[in-house]
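Please go over the structures that come below.
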Structure P
């Protein structure tokens, strides 16, 4: 089964890592994970980029 997940994010540095990790830990992972960062001023983008280096979503 193929499915995509889209996550909108704005200043979610406190939660985005655990959200992504939760998806990684699932037995059925999405084919594509799209995170839309709405011009965050915290470390949201850097956290997402660190996961992008490890996973090819």
Structure Q
């Protein structure tokens, strides 16, 4: 578990088997692209991303 800047993760390439991000990427005015690219960078081949964002259902 780490609390860090998701745009520049302090981990080497292919370090994790899974990446969790709950309620984070929707807060970036520039969009989620850089955070998702960083998540992909630190994932091992075949790794899983678990990402949750709020949904507005009227």
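Brief remarks follow.
- Distance in nm of label points 7 Å out along Cα→Cβ at positions 12 and 36 from the coordinates reads 1.1; which among P, Q: P
- Structure (P, Q) behind the derived value -10500 of helix-only ellipticity at 222 nm (-39500 (n - 2.57) for each DSSP H run of 4 or more, over all residues; to 500): P
- At a computed 36, 17, 17 (Cα extents along the principal axes in Å), which of P, Q: P
No value in this document is a laboratory result; all are computed from the given coordinates. Owing to the predicted nature of the structure, the values given are computational and were not obtained by experimental measurement. Cβ atoms are built from the backbone, for glycine too; each structure is taken alone.
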